[in-house]
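Next up, some structures in structure tokens.
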Structure P
């Protein structure tokens, strides 16, 4: 899953990015409100972590503009302010949650996961397709009860496929959610990682339904049908 962090304090932004990447998320950073608005308006994200006090455009204005544009990406606001009126202003601007600095990374991570569970296709921590299960809390993947070891990128790709089960996803769409904006991605990178997943969750389980499908000319999907 892909997350945008809009934060003008470089150390905080970097710490959040490193922590989330350790949890298998892809993370982009914008260091002021104007850049954050431009990136959030042109790229697709699953969650936006947004600081309130920033140069150029503050987080309240940025969030309001995104909502007026029809952008429904879940927003977690960060601020040093702890007054009730400030929280209400942030939430009224369209934010989905509010976290006061300083905060423990574990709490930020829990709030991000809660926001990711809100879409209809992602109500549960355990995502399934047939006899395949992915637990995004324990980071365990299994099929027919047998544990499958995946790299962080493979896990992120499988999680994105499962959150969009029975939907066809194009290569560009997959890259925008599973890889960072600055990642050095070759044209066949998605194909390679789809191949890695096929080996581990399909080819290694003979007699089971092949879950990962290629929709020629369009992309890939995961389905037990």
Structure Q
């Protein structure tokens, strides 16, 4: 199954997108990339392909800075506008499928900030693949303050060794969000969902379990 390339107009200019829809799709996820790698990174491909196998369509897209080959991420306003534009495009493409949004690390945070500012078009819930709660070595929860303004369900998929989200802090944040938030942990996994050899598990199996959870949650 091949993804279809398309163009999405954003406040930061046109950006590339990849639309992947399985034959019997029952939901669609707008999937934003992390700060250091774009929509074609192998981790993004693995998530999109894995979700397609589970009946979830995906729309991946580039943030404007990544589209133009820049290293520094866009301002929150520009990044959030790109998320909003991608969600509107997903509504057009999905032909009535339930729409969800989220992404890897930075992409997930920009999506939640956009939703907190104003509801994204027809989005029913947010899915975070490794929410970046704080910088490595600088534990804090201020990056989660906006989540109180998100009124739709949220699914946090997180490794227990993620240095960008110390587990006790993340558990406290999710608990404070009440019934609209759910935290699912990948034991021994880091921010990239990599697990050490001594864990006895493979990275692919860790990701497969998280994708099973995400697909079931969206269904």
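Any read-out appearing in this document is the output of simple, stated calculations on the displayed coordinates, not a laboratory observation. None of these values were measured; they are calculated from a predicted model. Cβ atoms are built from the backbone, for glycine too; each structure is taken alone.
One of P, Q was used to compute Cα extents along the principal axes in Å, and the answer was 59, 33, 29. Which one was it?
P
Comparing distance in nm of label points 7 Å out along Cα→Cβ at positions 102 and 142 across P, Q, which structure shows the greatest value?
P
FRET efficiency 1/(1 + (r/R0)^6) of positions 110 and 190 (r between Cβ atoms, R0 = 30 Å, to 0.05) was computed and gave 0.90; which structure, P, Q, did it come from?
Answer for the origin of the read-out: Q.
If mean count of other Cβ atoms within 10 Å over residues 14-21 is calculated from each of P, Q, which structure is the one that comes out at 16.6?
Value 16.6 for mean count of other Cβ atoms within 10 Å over residues 14-21 corresponds to P out of P, Q.
Using distance in nm of label points 7 Å out along Cα→Cβ at positions 54 and 78 for the comparison, can you identify which of P, Q gives the largest number?
Q
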